[in-house]
Structure 1
């Protein structure tokens, strides 16, 4: 639900000079739900569980 893992990773890497980071969840209850524009923007998308990839 974009409450712990994703925001934590975003926080860790947000100042990395070679990376642009966004975090989003797949649930409608997520703090920030992944959008089509996020997917278009991303060069790489990391997921933690198969159900996230399937969504």
Structure 2
């Protein structure tokens, strides 16, 4: 079964991981979002219970 032979794809996988770890990841780590989340005040809504007509 040719899909079980790692010979042609193993070096491709290693090169992909090396590119990710050495090039892409350091560029993504210092990224700061342009719209950071804001702290919201926790407001509790007072709701009245529903009055069912059959009770």
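The numbers here are math on the coordinates, done by the rules we state, and not lab data. All values reported here derive from a predicted model rather than from experimental measurement. Cβ atoms are built from the backbone, for glycine too; each structure is taken alone.
Looking at distance in nm of label points 7 Å out along Cα→Cβ at positions 4 and 20, point out which structure of 1, 2 has the largest value.
Once distance in nm of label points 7 Å out along Cα→Cβ at positions 4 and 20 is worked out for each structure, 1 has the highest.
Have a look at 1, 2 and say which one yields 3.3 for distance in nm of label points 7 Å out along Cα→Cβ at positions 12 and 36, as calculated.
Corresponding structure: 1.
Figure out for me which of the structures 1, 2 the number 4.1 belongs to, where distance in nm of label points 7 Å out along Cα→Cβ at positions 28 and 44 was derived from the coordinates.
Only one of 1, 2 returns 4.1 for distance in nm of label points 7 Å out along Cα→Cβ at positions 28 and 44, namely 2.
Can you spot which of 1, 2 the value 30, 23, 18 was calculated from, given it is Cα extents along the principal axes in Å?
1
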